[in-house]
Structures are given as C-alpha cells and as structure tokens.
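So, here's a batch of structures to check.
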Structure I
C-alpha cells in the first residue's frame, strides 16, 4: 500500500501548493510568510526536495506541514485538504493507512518534544551549576581581595545569587 503522506509530497510541489492558496512567489522562490507578521519575503520554497523554510520564524517542512501551519490543521487534516483541493483521489483508498501513519507521526512528535524538553532542562541545570561554581569561587577569594574590589565582588555575588534563585530547573 502506498504511503499517502509520501505520495502527496511526491505529487505536489511547494510552488503549486503556495500558488493554489494565493501566495505570490518571486522568481527565486520566496514568499511573505503567513505564519508571522512578515513585511518582506522570508519564507523560501525549495524546488528539489519540495520543502520550505521561513528564516524569520524558523519553521519549515513539507507541503503537508505548510498546509497544516497555514490553515491550523493537523497533518491528517492537511493531507485530506491537499487531496481534496488538488483532486488527487488518494484519501479514500488510503484512509486506514493514513490513520496508522498519523498515530505513528504523533508518537514521534511527542517523543521529539520530550527530548527537546529534556535537553532544555539539562542546559538549565548546566547553567545553574556554572553560576554556583562562579559564586563559590567568589566566596573563596573574597577575603584575599583588596578592599577597593570587595564592594564590586559583593555586587557580583548578589547578582549571581539572584540569578541562581530565579532560575527554573
């Protein structure tokens, strides 16, 4: 059985999809991004892999992802919309396959989100440890500082302490 998502990506180009939905494309493949308040074209349509990427908001993907973001649809709804709008005739034949693909896609996206959250938590912990190390070093050398530098060091310690206490880990 044919993979519906891949079949839609194989059949439709980003240029065709963007034109169908009324976007003006310049000769180099740039459009004004509909995902944020864009005044100059910042979204690039790529002809070879049929993908896209907005250099202002950092979002990109396939034709399905584009329709999903523009119309605020799930990937399965975007695939249905593309199938209907371009009269591809793929959905009915592959609807059960599409449901399986979507559930697998959702599991993968949830896993990626969990990994990103874990990475952010790890980075926050590393920043916290670095601040604590810096604070401990200042406390260690404080007594050996000349008197005229102690006020500066106390201010620095207060700032570090504030940063440590305000961090979310």
Structure II
C-alpha cells in the first residue's frame, strides 16, 4: 500500500463510489490481491492512491509512445481541424479497403464512429490514457498527419523522458 497516513485510507464503500462499482466488487478485488489493503480492526482500508491507480491504468512503453505521438496530432487537429480530419478519413478508407475483415476491421469501424462524432470526440481518443483509447490508437488513421521532423522530435523527447524517469 502506498499511503502513509490514515487520511490516505478509504473504506471499501468509498473506494466503490470512486470506482463506480459495488462494495462487494471492491472486496473481491481486495481478496484476489488486485487491490492492496490493510486491516484496521476488522475493516479493510484501501489507499486512495491504489484506487486512483485502477482508474488510471499504467500504459506500456509502446502505448505511452503512441500517446505522445497522438497528443502531437491533437495539437495539429486543434490548429487545422478540417484538413487533419480529412486526412484521417482518407487514411481510414484506405485502411478499410486493405482490412475488410477481422479485428483490424473492428477497430477501424470504431475509428469511423469517432471521426463521424467530430473533433471533440477525436481529441478525447487522441489524448486519453484510458485502456480503450490506448487500444484504439494501435490502429490509428493518423499516419502521415505529423510532418516527419515533428514526429522525430516527439519520439526523441519521449525517449529522453522515458530514460530520465527510469533512472530516477
């Protein structure tokens, strides 16, 4: 558990409210070892940081790198939404012709729905740390949207940040 004081500890009911789940689900997570807890008397107490970590799952290195690249795409999208969305739509149609079946087709259909929902929905997927957004970005229609120099600069900045965080 990461919390050091009682102020950081939550009841299972409080954790359930934060997770938008049932109290029993939180108890089950604790019993399976998926959610660390301590006993205070007969009651379970859970560190707020551990509950928040479940809401903001850790991403793999590749998923983080993709997130950084897609956040750069988001910057271009807010500066020039019509052209960026047009490029993504064109890429999407090309990808759908190449992958008419299977899992790739499913993810591409999801992208079509996001693109059809407009710039705000696209920005959410491009910048979100959610597991769903991370999975969706693995089949991105935004290839070629970033100029190569910008893409290389983002990758270099990510690599440096990754190296520094691992050394800390």
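When you work out Rg/Rh (Cα atoms, Kirkwood Rh), for residues 14-109 alone for each of the structures I, II, which one comes out largest?
II
Quick check: 12.8 is what I get for mean projected area of the Cα convex hull in nm², calculated from one of I, II. Which structure matches?
II
State the single structure among I, II that was used to calculate distance in nm of label points 7 Å out along Cα→Cβ at positions 22 and 86, giving 2.0.
I
Between I, II, which one scores greatest on relative contact order in percent (Cα under 8 Å, 6 or more apart)?
Structure II comes out on top.
A short reminder: the numbers here are calculations on the coordinates, not readings from a lab. From a predicted model like this one, the values you see are computed outputs, not experimental measurements. Cβ atoms are built from the backbone, for glycine too; each structure is taken alone.
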